[in-house]
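Once you scroll down, you'll see the structures, which are given as structure tokens.
Only the coordinates and a few stated rules stand behind these numbers; no lab work does. Since this is a predicted model, take the numbers as computed values, not measurements. Cβ atoms are built from the backbone, for glycine too; each structure is taken alone.
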Structure I
Amino acid sequence: MAVDVIVSDTGPLISLEKLADGYGWMQQLYRQIIVPEAVAQELYQGMFSTWDTYRKHYNLGNFVSVVEISIVEPFPGYELLDIGEREAIQLAWKQHLSLLIEEEQGRQVAQTLGLKFSGLAGQILKAYREQVISSTVAQANFAELLQAGRIGKRLYVGLLDALNQPPI
């Protein structure tokens, strides 16, 4: 049952766009995804004229909500990150929420701050383990991420292996 709210950086949402019904099964895991304004801009720029157009294209309703960050306060590793990562990490940190993030440097900063975080591949495993999606759907999602260049071959093989492991 979807009860959690999670913060996301741009990368995991771009990965979700690549998946058949990616946003659909995420709505079964989470009540809401919140993103800072910089992440929303990174998502829609280039393909859509506004955030609203993006939201309507992916039929998101209020599932993904934009939160304005007035001032990004420096934190350890701040200077290593782009604006979207900075705002997403700050939002998760200030609101004590988990974070969706895929970039290695952002993950290292999130870990330093004690944040719980995951990439989209971890969310696919979570959806499978919580019986939101089948093994077949999880495998197809991993294959789509591999084909789209969102994960590497080594991670792909490890994820397929993880699907065959009994839940912890």
Structure II
Amino acid sequence: MGDELEELYRTTYATVVRFLYRKVWDADRAHDLAQEVFIRAMTHRPEKPRAWLFAVAANLARDEARAAVRRRRHLTLLKEDPIIMPAAPMPADQAVEENERQARVDEALAILTKRDREVLLLWDAGLSYPEIAQQTGLAVGAVGTTLARARKRLVDAYDRVEVEHRAAHS
């Protein structure tokens, strides 16, 4: 397949880059992703290589878009993180409320399984699905489902903690 892959690269690389550019709107990143597509092709040796290349390219572009959103969201969270960027002093009552809220979040996280907690924290740290899969041993395709379920369980756990908190202070 070496000669076939070389021919495929020669005849398809520019088209894959154009395809990716229209998805990520960054020429350098489109070239990087196209290289990744062909590296994966060398490893997987697909039966229908041209269709496979574009499917992988579309998946990589989608992952890239998600990562960009995550990075922006993460940077926003970091701007608000008192450890990284100390905020202006807040009134004492507001600080107490914020500390209590954070304690309830921590308590809700503690209720989750180790895997749910790990997937959520890795995602919050800005890792991509492939990076999360590598860290956790999950299949890349299972990361999204696991993450969605973990988010739902976190919301449910937080709601239970909130109810318990309100009941204790009533």
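Data for the structure
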read-out: With P(r) over Cα pairs in 10 Å bins from 0, in percent derived as 10, 39, 37, 13, 1, matching label from I, II; value: I
read-out: Answer label among I, II for the case where distance in nm of label points 7 Å out along Cα→Cβ at positions 21 and 101, calculated from the coordinates, equals 3.1; value: I
read-out: Highest-scoring label, criterion being FRET efficiency 1/(1 + (r/R0)^6) of positions 117 and 157 (r between Cβ atoms, R0 = 25 Å, to 0.05), among I, II; value: II
read-out: Ranking I, II by distance in nm of label points 7 Å out along Cα→Cβ at positions 45 and 149, the structure that comes out highest; value: II
read-out: Winner on relative contact order in percent (Cα under 8 Å, 6 or more apart) once structures I, II are ranked, highest first; value: I
read-out: Which entry (I, II) yields the derived value -28500 for helix-only ellipticity at 222 nm (-39500 (n - 2.57) for each DSSP H run of 4 or more, over all residues; to 500); value: II
read-out: Structure (I, II) behind the derived value 1.58 of Cα Rg over 2.2 N^0.38 Å, for residues 5-92 alone; value: II
